[in-house]
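Listed next: structures, encoded as structure tokens.
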Structure 1
């Protein structure tokens, strides 16, 4: 199963225009990477996952949306979120997206 909703991604590309799409996508990806880079289960908040979920939804990263929803719900109940699942879903979406969209650069 795909971790990216390609219909959503293509809608976004059509709305923005092909010329600007990669730049906009890379901004979203950079924001997601920055938020996730130092995230730990103990320090993560429901707001962190809410932000990540919104950005992931914009890009059509469906598996990441689901992982963030689950993590946000756990955080709201006082349980530790599964940050590793969120980071894994992000990595899978990036891998899938970059394979289909040459020119998308991913920070190492």
Structure 2
């Protein structure tokens, strides 16, 4: 069984037992979180699609850890104008492990 959830402005295809990184959530490591924004639930040949969300469906997961992604360098440069701006960014994430999918 698999599902497509929406969190942090992105969509993820998840299965029970899968580990994925999502945008940072306000939950402590070891806490249980529920995602109610389920767009699709599929099992074998049967697929239930919401419009846009599937009523009564949810995905539960446990928070494993928080962290930061790799460094991304941002450079703004204009030649011959003595203009150079350099910035760096590290996006924060939450690593979750999907424990169950409740179909709608």
Structure 3
């Protein structure tokens, strides 16, 4: 059964509960770092084929974290927009020290 959320504010606590495993969070963080590096690299070098690697880097690391460490189904499948926003909010909260890595 798909849970419904009226706002991202309501969704985010659920999102964090789906990322309680430290290895999963680290894999998400690694994937997000690679996305930033690839995007900046593509822009600076104007090598647009690098952009094809963005979803592979971002989702690849995250899905390994969910399937093998967290043992749950990524929220991307049921809440794709909120999940994408959650990825970047969590990334920022890790960078700023609000969430442990």
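Each value in this text was obtained by applying a stated rule to the coordinates, not by laboratory testing. This one's a predicted model, so the numbers in the text were calculated from it and none came from an experiment. Cβ atoms are built from the backbone, for glycine too; each structure is taken alone.
Taking distance in nm of label points 7 Å out along Cα→Cβ at positions 73 and 89 for each of 1, 2, 3, which is largest?
The structure with the largest value is 3.
Which of 1, 2, 3 yields -20000 for helix-only ellipticity at 222 nm (-39500 (n - 2.57) for each DSSP H run of 4 or more, over all residues; to 500), as computed?
3
Comparing Cα Rg over 2.2 N^0.38 Å across structures 1, 2, 3, which is largest?
On the way: 1: 1.05; 2: 1.44; 3: 1.10.
The structure with the largest value is 2.
For distance in nm of label points 7 Å out along Cα→Cβ at positions 57 and 81, the calculated result is 2.6, so let me know which of 1, 2, 3 that is.
Working: 1: 1.4; 2: 4.8; 3: 2.6.
Value 2.6 for distance in nm of label points 7 Å out along Cα→Cβ at positions 57 and 81 corresponds to 3 out of 1, 2, 3.
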